[in-house]
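Engineer: Several structures are given next for inspection.
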Structure P
Amino acid sequence: MALARVDFYSEVLGLSTSMTVILPQYTASQIGMAGVATAEDPPVLYLLHGLTDDDTVWLRRTSIERYVAPLGLAVVMPQAGRSFYCDEVHGNRYWTFLTEELPAICHGFFRLSGRRGDTFVAGLSMGGYGAVKWALRHPDRFAAAASLSGALDMATRRHHPNRPVDAGIWHTVFGEHVIAGTDDDTVALLDRYDGAGPALYLACGTEDFLYEDNVRFVDVARERGVSLTADFSPGEHDWAYWDLKIQDVLAWLPLRHRPAS
C-alpha cells in the first residue's frame with residue numbers, strides 16, 4: 001500500500017485542510033503483507049471520523065492499511081472537524097465540502113474509479129451519521145454505506161438524557177433548526193429509499209450509549225421495507241469495537257474483484 005497525507009486548499013471551506021489516503025499497490029516480496037492492485041482504476045471507500053477525531057485517526061487506532069491491502073481498495077479519510085458533516089449554521093460548509101468538492105479533488109489527485117459500483121462510504125459515531133446521510137441523500141453515488149456506532153437519530157439526540165450533544169457544538173452546527181423531517185434527519189431519509197439504493201450495513205454495541213438510536217433506525221428501516229444488515233453484539237463506544245467491526249464492513253462490501261480467500 002501507499003500512504004499519503006495530503007494538505008490542500010478547499011475553496012468551499014476557504015481554508016487549508018487535510019486528508020489521509022491509502023492507495024493500492026501490488027507487492028509480492030513485502031514481508032508480512034501482500035498488496036493487490038490491478039490495471040483498472042481502484043474502488044474507493046470514503047471513511048469518516050468521529051466527533052473528537054481527525055483524518056489520521058483510523059490509521060492510528062486500527063490496522064486499516066493492513067486490512068485493505070489484499071482488497072485493492074483505496075481509502076479516503078477527510079478532515080471534517082466537529083461539523084457532523086453538515087453545512088454549519090454558524091460555521092463552515094462541511095456538507096458541501098464532503099459531497100461535492102472532496103470527490104472532485106480526489107479524482108483530480110489520484111487514479112480512482114468513478115463507477116457507482118466501486119464507490120463506498122463508512123464511518124463511526126458522527127462519521128456513521130455522515131456516511132448514512134450521504135448515501136441516503138445521494139443514492140446514485142454509492143454501492144454501499146456502513147455505520148459503526150452511528151449517531152443515527154439526531155432528531156432526538158439534542159435533549160437526550162444519555163450523552164446529549166454539547167450545546168455549543170449543536171448551536172454551531174444546527175442553530176435553532178428543528179432536525180426532524182429535514183435532510184439532516186437520517187431516520188426521515190429512509191422514506192426516500194428504494195430498492196435501487198445502496199446496500200446498508202449498521203453495527204452498534206449493546207453497551208453503547210447510541211444503541212437505542214441504532215435500534216430505532218433499524219426498526220424504522222424495516223417498517224419502510226428497507227433492506228439492511230444490522231449487527232447488535234456486545235461492545236462499547238470504543239476503538240476495540242471499531243477495529244473489529246471495520247473488518248466486518250470490509251468483508252461485507254460488494255467489491256467487484258474480491259480476491260479469493
Structure Q
Amino acid sequence: MPSLSHSDAAPIPLAQQRRRNLPASAAFGWLAHGWRDLWDRPGPSLAYGLAVFLASVVIVWGLFAFELDYILFPALAGFMVVGPLVAIGLYQKSYAIENGEPVSLHRMLFVKANAGAQVLYTGAILCLLMLVWMRAAVIIYALFFGLRPFPGLDHVTEMLFTTSEGWGMLLVGTVVGGLFAAFSFAISVFSVPMLLDEEVDAFTAMGTSISMVWRNLPVMVMWGAIVSVLFVFSVATALVGLIVVFPLLGHATWHAYKAIR
C-alpha cells in the first residue's frame with residue numbers, strides 16, 4: 001500500500017493548530033523573554049513606560065479635578081481593557097528584535113501594522129467596551145446606594161465593608177467586573193499582536209484570540225493572574241511601577257502570542 005506523502009496528508013485543523021498544550025509554568029517563560037526584550041536597548045521601552053505613566057497620572061488627576069473620583073476604580077480596571085492596544089509599540093520592538101530590524105522609539109510610536117487600519121477598528125471596540133464597563137459600574141453603585149453621593153476615597157472603605165449594601169455591591173461588582181475582564185482579556189490579548197503580525201481583519205483577530213485563550217486555558221489563566229498581580233503592584237506604587245511593568249508585560253505578551261499562534 002503506498003504511503004501518503006507529507007503534501008497528501010490531511011491538513012491540521014486551525015483549531016488544533018492553536019492548541020499548544022503548554023503548562024501553566026510557560027507563562028513565566030514569557031515573562032523572562034519580555035524581561036530580556038525590555039533590557040535589549042532599554043531606552044525606548046522605558047521611555048514608552050514613562051509616557052504611559054505620565055498619561056495615567058494626567059487621567060487620574062483629571063478625574064479628581066472634575067469631581068469624577070467615583071469612577072476611579074472602574075477606570076483603573078478599564079485600563080486593563082485597552083492596555084493591549086496601548087502596548088502595540090512594545091510588540092513592534094519585540095517584532096523588530098526577532099527579525100533583526102532596527103529598534104527606535106519613533107518606530108514604536110508610529111507603528112505600521114500589517115493589518116493597517118484594522119488596528120483602529122479593534123481600538124474603537126476596546127474603547128467602547130471600556131465605556132460600557134464604566135457605565136455598568138455606575139449603575140451597580142446606583143442599584144445599591146441610590147442617589148447617595150460618593151463619599152470620597154477617604155470613606156469608601158468604611159462604606160464598602162461596614163454596610164450590607166457595600167458587601168452586596170462588592171459581590172455583584174466582582175462578578176460583573178470579572179465577566180467584563182475575562183471577555184476583554186480574551187478578545188484583546190492576542191488580537192492586537194496578530195494585527196501587527198498578519199494581514200487579518202479586526203473581527204477575525206478577536207475571534208482567533210478568544211480561540212487561542214480558550215484552547216490554552218491553564219497557561220492563559222496563569223498569565224492573566226501574573227498581569228493582574230503586576231498591575232496591582234503598579235497601582236500600589238502610585239502608578240510609578242508602570243514605567244517598568246507596562247513595557248515588561250507588553251514584550252512578554254508578544255512572546256505569549258508567538259508561543260501559541
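Engineer: Can you spot which of P, Q the value 17 was calculated from, given it is relative contact order in percent (Cα under 8 Å, 6 or more apart)?
Structural biologist: Values: P: 17; Q: 39.
Label of the originating structure: P.
Engineer: Can you rank P, Q by distance in nm of label points 7 Å out along Cα→Cβ at positions 126 and 190 and just name the one with the largest value?
Structural biologist: Top value of distance in nm of label points 7 Å out along Cα→Cβ at positions 126 and 190, among P, Q, belongs to structure P.
Engineer: Suppose you compute helix-only ellipticity at 222 nm (-39500 (n - 2.57) for each DSSP H run of 4 or more, over all residues; to 500) for every structure in P, Q: which one lands on -7500? Numbers along the way, then the final one.
Structural biologist: Working: P: -7500; Q: -23500.
It must be structure P, since only it matches.
Engineer: Name the one structure among P, Q that Cα Rg over 2.2 N^0.38 Å of 0.96 was derived from. Could the numbers behind the result be given before it?
Structural biologist: Numbers: P: 0.96; Q: 1.12.
Computing Cα Rg over 2.2 N^0.38 Å on every structure in P, Q gives 0.96 only for P.
Engineer: Let me ask something else about it. Match the computed value 14.0 of mean count of other Cβ atoms within 10 Å over residues 54-61 to one of the structures P, Q, and report its label. Walk me through the numbers before you get to the answer.
Structural biologist: On the way: P: 18.2; Q: 14.0.
Corresponding structure: Q.
Engineer: Supply the structure label, taken from P, Q, corresponding to distance in nm of label points 7 Å out along Cα→Cβ at positions 150 and 198 with the calculated value 0.9. Could you put the intermediate results ahead of the total?
Structural biologist: Working: P: 0.9; Q: 4.0.
Structure of origin is P.
Engineer: Out of P, Q, choose the structure whose coordinates give P(r) over Cα pairs in 5 Å bins from 0, in percent, for residues 38-181 alone equal to 2, 9, 18, 23, 20, 13, 7, 5, 2, 0, 0 when calculated. Please list the in-between numbers first.
Structural biologist: On the way: P: 2, 9, 18, 23, 20, 13, 7, 5, 2, 0, 0; Q: 2, 8, 15, 17, 15, 13, 10, 8, 6, 4, 2, 0.
Source structure: P.
Any read-out appearing in this document is the output of simple, stated calculations on the displayed coordinates, not a laboratory observation. This structure is a prediction, so every number in the text was calculated from the model and none was measured. Cβ atoms are built from the backbone, for glycine too; each structure is taken alone.
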